[in-house]
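Student: Each structure below appears as C-alpha cells.
What follows draws every value from the coordinates through simple rules; no lab data is involved. Keep in mind that this is a model prediction, so the values were computed, not measured. Cβ atoms are built from the backbone, for glycine too; each structure is taken alone.
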Structure 1
C-alpha cells in the first residue's frame, strides 16, 4: 500500500514550535511541496497538543489552497487533491523522554544501558552503578528527586552472578519512584540484564513498578545487544509517557504509525543514509537548550564490511539560548571570545551573552552580535562532540590480545569509534546552522567545532525536517530518501584538511582539480584557508599531495585522488593543521580570524 502513496503529511511537535510538512509525488518523485508551523499547545491555555498540529497543517492549507483537515483532525483518506494517504508524527514536547539508567559496573553495563536509552531518543538524567561512589541512600534520593519517565535496569552477563542486578533492583524498590505524568500510574521499569536474575527482579519490583523484562543488553562481555531494549523504551514511551501528556492520546489515533521521539527519528534517518550510501556520518542538532550529536561509524575501520555502530549523545546543558551561558561557564569565557575577530571590550561581549540568556528568542541584529552568537556555537559544538567521542566507544571489559607495542597503552579497549579521517559527511541542523545568514558561515562553524580531517563533505538540514523523514522511513523508505536528498539536505561542499602541524607560511599541500571547463592547481600554506568555487551540480576529480609533515588519509606525504561533488559554498582547503590551535597572542589571533573569514567571505562588508 505504501508504494501507492501520493500525498503525505508529517508533523514534529517540538517544545515550542510544531512543524508540519506536505510531501507529494511530483513527476514520479517525492518532493517537499509546502511547510507550516505554529506554537506548540501542550501547555495552558489550550493544554491539547492537537491544536498546534491543526494550526500548523492549517497553514499548509492556506498556502496550497487544498484541504487536509476534516472533522477537526488530519484527514487520512484522499479525495482528489484533498486529504492525504498517510499522516506520521514525532514529538519532543513536554520535555521529551527523560530516563535514568542503572547497571552493575559504570564503565560496562551502565554505559551500555546509557547507549541504549540515548539511541531510543531519551535524555539520560543520571546513570547509577554499584561502583559509582554513592551510598545506597544517596542513590535512592537521586531517583526520588529526578522523577524520570522510566528506568532502564541492567547488569550482569547471562548466566553470571545475580548479586549486582538484584542490589540495584532493591534500590529502585526502596525509592518507590512516581512517574511525571499520570496520577495513579506505576513507573515503567525495564529489566535488560542477566536472564538468571529475572525471577528475583520480578519478586522485588513486581508490585512497586510497571516491570517489563527484555533481552540482556550485554549478554556477553564482548557483545552488546541494544535493539530489544531500545524497542521496549519506544513502546513504553508511547504507552506511559505520551499517552498521559495533554492531547497525545487523541493525536495517536490520527497517525498511520505510532508517534516517535524526535531524536530517535533523527537517528533513524541518519542510519538509513549511512547504510544506503555506504558512508560514515556524524550529525548535530544544536537547539536553544540542548545539543544532540549523532554518529554512524564502522566497528572495525580496517574491514569495510564490518558492522556499523550508531551512537547518540545529548549535551543537556549546551545550547544557543536558554543554555548559552552554560556554554560559557563550561568552556570558559576566554575560549568563547577567542573566536570573535574584533578588538572589543570584553565587558561588552559578556553583556551581549547575558542579554541572549535573558531574552532567548531574540536573534542577532548586528554583525557584532552575530559574531558573538557564532562564537558560542563553535564552543557548544566542540564540547558536545568531545562528550560524544567519550560515549561512542568500543566495549570496555573485553579481553584483547596485546603485543609489546601495546604495553604502554593504558586502556586498549573502550577506544572511541569516532575516526575523523574516516568520516565522510557532517550534517548540521538547528537554527544557528540551518538559518545562518550565509551558508559559508555554517560551513566554517562546523569546521571549527568538529575539526574534520582528510576529505569530509559538509551539509546542513535546510529547515530541520529530519525528524519527520525519520518516522516516514518506517512507512515509505523511498519517499523519505528522495525528499532528504532533494529538499532536506543542502550540500555546502567538501573540506580537505590534512592532519599534522607545521610552521605558518610553509607549504602544506598541493591540490590539483579537474572538472568540466575547470582545471587548476592550488598550493596551500600552513595556517591558510583557500576556497575553490565548485557548484552544487558540478563533479570533479581532485588529487591532494601533502608535504612530508601532513597526512590526508594515505600516510604522511602520500597523495590521494578522490571524486567529489560541489556545493553552495565550494571546495574548502583547510591548511590550519590538526590538532588545530589558535594563536595565543590577541592581535595575531584577530589577524588570522580576519584572514580566514575573508577567504570564505564570511562577513562581507
Structure 2
C-alpha cells in the first residue's frame, strides 16, 4: 500500500461543491492529526440533466477498487446524483467486510453519524422566541417528501405548540432546499394577514434566496423581518447579511468518524456515543444579534474580487491547455505536455499539488485502453503520466494492480489523495490520482481538466482505430487473400521501390516459381484441396525468405521473388531450402499428392533504370524450361 500507516477510504460525490470542499479539508486535517492516510474516491455524477451518460459509466471504476488494503471506509451518500452509482458503492462496501461510517445518511449495516437536526431547529426557533421575544414566526420548509424536511418541520411545530402558538406560526411555505423559490416565498409571507417578525428556514440556501428577495422588495433583514437558516454553509456566511444558522461542525464529524474506524482497526472498543453530533448555533446578522462590520465586509468584497481574478486566470489556463492538447497524438506527447506545460508552476489552474498520476487500464495482452484493439480490462493499470514533484514515489517496472491504486511513497507521514474515473461516454480509460499540497481540495477546473483529458484519450482511441483501419485496407489492397503473401500489385510496388533506390549498380535476383500438377489436384481432389496446396506452396516459399527477399503470389499457382543485394551463394542456399522444405512437407502431411515446384532464377547487375518486368520475363522463361524438362510433367 502507500506506506506502513493505516489507510482509510472515503467515498462521495461532488467533493468540489462548496460544502464538501470544506468537508474533505476537515477530513484531511483530521487524518493528518490521527496519523492515517486517506484516499477519496470522488464521483462527479451527472453533468447537468442533458448529459446523464457521463455519470452512467462512472461506476465502472468501482469494480477495480480493491478495499483489502484499507482499515475502514467513510461513506458520504448525500451528494450522489445518480442512484445506481450510490447503490453499487453501498453493495461493494457491505461485501468488503470493513467497518463503514456513513456521515450524511442512514445506511442499514453501517455505523451512522446521527445529527440532531431536530434540536438544531428547536434551538433557532427558541432563540427567536426567548432572546428576541418574537411571537409571529413563519417557517420555510424544504420539499415535504424529503426526510430532513420532515424532521425539521416536525420539531418546529412541536416548539410552537409547547409555547401555545399555532404549530405553523403565521404560515408555512414549502421550498426546494435550493435558491429557486426565494421570490415565491417572499410573496407568500408578505401576503399573510400577519406579517412575520421572523422566519425559520430549513436550510441556508433558502434563507439566502429569501433574504435577497426581501431586499429587492425594500424589506430590511433583520430590521423588518429576521431570518435563520440551517447547515452553516459558506454561502450563508459570505452573503450580506450573514445568515444565522446551525452548523454541523465538519472537523468534529471527521475526527469522530476517523477515530471510530481507527479504534476498530486497532482492536479497541469504539465509543458509539461519538456518533451523535449536535449542531452548533451561529448567531449573526440576519437575526440582529451581531451588527454588520463594514470593514470586515470590505475585506470580504476584496477577497471576492481576488477570487474572480483567480477564476479568470484559471479559465485562461484551461483554455490554453485545451489548445495544447490539440497537438497530442500519442501518450508520450501527453506525458511531455503534462510535465513541460500544463503542470508547470505558472500554469496550474486547479490548485497546488504534490503529485499527479494518470493510470490507464491494460488488457491481458498489455494493450492500453486508448488503443483500438484493447479488449477487456485485466485489473492492471499502466502509468500514462507521472508527475512527482518531490521525487518520493516508487515507479514500478510492471503494471499496477488494484491493491496499488496509489504508488508506494518513501516516507512515513500521512497523505491524502483524490481518485476519479477517467472516461468518455461508454469508454472507461482508467483513473487519475492527485495529492494536493494543502488540506484544500482542487477547484472545479480540475473537473474541466479531467473531461478534456477524457476526450483527448477518446481522440487517441479513434485516431488509432482509423490508422489501423487504413493500414488494414492498405494491407488488403496489396495482400493475397488466400495465402497472406503480397499480391501481384504489392509485389511489384515494393520491388520497384527497391529498384529505384539503387545507387550506381547492385547485384539483384529475381525468381519465378510455379507449382507442378495443380490442375490434377483440382480435378481429382477438388478445388478446396487445390487451395490448400497453393497455401502450402506459399508457406514453403515464405520460409525460405530470410535474406531480404520480397515474395508474392502473382496469381494462380505462380509466385514471384525479388531479392536485392544477392549472390550466387544466397541463391544456392535459397533453392536448397526450397527443396528441403517441400520434401519435409510432403513427408509429414500424408497427402495423396506432393507439392512440387519448378523455378527459374536470374542474377544480374541492376540500377535505378532497370525494369522489373524484364528481369521477371527472363526468370519466367527459365522456369518454363525447367518445367518442360521434367519427366512425367504435369500441368
Structure 3
C-alpha cells in the first residue's frame, strides 16, 4: 500500500465520480452517530467525493433521531433514509440505493464491525482484476478477523452449502462490505426477491449470472464482545432462503428471464380507491400508511356507506389528497365502480380498508405501467405481525402450501414475479381507461367480482396482469375458526358456482382437491359400516393409512416454534379443507349464487 494509505488508487478509479456508501442500520441508536463520524473521518483522508446513505430499517429505538443529528453535523455528506417498518437488510439496501447517486456503491454494515479503512484494497482489486464487484472475504489471506468460534463454524457450514448449490467463484458471501459499479448493482437489485437472510447470496448470484466479474479483498473484522447466537428460526430461514435462491437460479433460471420494465416517461397520477362500511381503526391505519408512500403523485377516494362524522378518519393537512364519497349500503363492487367513475388518475389502485400498504407499495407497482401490454399489477397481502394470535393463525392457514397451493404467492412475500389471470382486489392496480372500457366490476356477484374483472382484462382485452412480490400490503385476517371459515366458505361456494358459469379461470384441478378430500372422508368412513370381510379389512386399513398420512403431512406443513400456534394452524388447515370442499360442492350444485350485502365483514382487534 502506498504512503497515503492506498487512497491514490481510490482517487484514480473514481476520478470525478461520487462514491456512495450505503449503511443498513437497525437499532443502533446509541452508536450510529459515532459510527458515521468514524466512516467520514476515514474517507476524508482519501480526498475524493463521497456520500453516506444510512438507512434506518424501522428501528424505533432512537436511531432515527441519531441519524438526524449526524445529518445536521455533516449535511453535505450524510443523507439518511428512513424505512417506516422493519423489512430486512435487502429492502434497506434497495431503498438506500434509490436514494444514492454515486457511480460506485459501497455496501457497509452500519454496526461498523468491519473497518472501512480497508476500502483502498477493494479499489485496488477492482482495478487489478477489471472487476464489477469486489467482495470482502474473511478467508482472504490478508484479512484480520476477530470472530467467535461459533460464528466461524456457522460461516464454514454455510459456505459449504453455497459452494455445493450455487457455485459462486468466491470464498465468502456474507461479509457486510461489498463494492459495486452502480449499473450492475441497479440491474441486480431490480431482480431481487430476498429481503432478509440470504440477501447477499442472491445479490451476488444475480450479478454473477449477468456476467459480472467478481473479485475479493481483505477485511478487518472485530466482532467485539457480542455473542451473536444464531437462533433456530434464523438458521431455518437462512437455509430456506438459500435453497430458494438455488431453485430460482439453477432450476427456474428466473433471474435471467425476469422482466424489468423500462423507466416511466413521467409519474402517472394514481387514484387509490378504498371501499369500506365506515370509519374504523383499520381505515385510519390504511390512511396513515398512505401518508408515508414514497410515490407521491396520488389521490385517495374513500367510499363509506355514510358520511364519516367522527375525527378518526382524518389525516394530516395536505399529507394526501383525500376525498370521501358516501355510497349507501351497497356491495364492494358497486362502491369500487363509483370510485372508478370519480378517479382522476391514470391508474386506479384498489386496497381494502382492513389492509394497509408498505411505504413503497405504489413505487414498486406503478413502474410496470411503462409497458403498454400490462393492464394490471398485484402484490401479496401479508398478515401483519401485530395481529392477534387467532388472526395470525388464520393468516398462516392461508399461507399454507396445502391450503393455497399454487396461489400461495397471494399471502407470502418473496415469491417470483409472474403473470396471473385472477387476483383479489385487496391489492390490485389497473389502468383507468381499461377499467372504464370493460365497464368496471360486475355487480351481480359477491364475492367473485374480482375474478370476473381479471378475466375481462386478460381474456377480453388481452392485457397482462403482473404479480410483483415487492408491491406489498399488510392484510388483517379473520380469526380462527368462525370468521375465517365463514369467509373461506363464501370463496368456496362462488368458486364452485363459477366452475359452471366461468370455467376459463375457475375450472382448474386445484380448486377441486378439497371437495375430493371431503368425498374421500365420507366414502372412507362408510367402509367401516360394511360387513366383516378380508376386502373390507384391507379398505379400512388403507383408509386409516391415507388419513394418517394426510394428518402427518398437514401437521408438518403447519410447523411453528410456538406449539400452540402449530396446533391451531394444523387444525385450521384441516377444517379449511373440509369446509371449503363442502361449500365448493354446494356451489357446484347450486342454480344461482347469492349476492347479499354484508355490512361489516371485517377483521377484529
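Student: Where does the value 91, 67, 42 come from, among 1, 2, 3, when Cα extents along the principal axes in Å is the thing being computed?
Tutor: 3
Student: If you work out mean projected area of the Cα convex hull in nm², for residues 45-220 alone for 1, 2, 3, which one comes out largest?
Tutor: 1
Student: Still on this structure, I have one more. Out of 1, 2, 3, which one gives 5.2 for distance in nm of label points 7 Å out along Cα→Cβ at positions 173 and 357 as computed from the coordinates?
Tutor: Among 1, 2, 3, the structure yielding 5.2 for distance in nm of label points 7 Å out along Cα→Cβ at positions 173 and 357 is 2.
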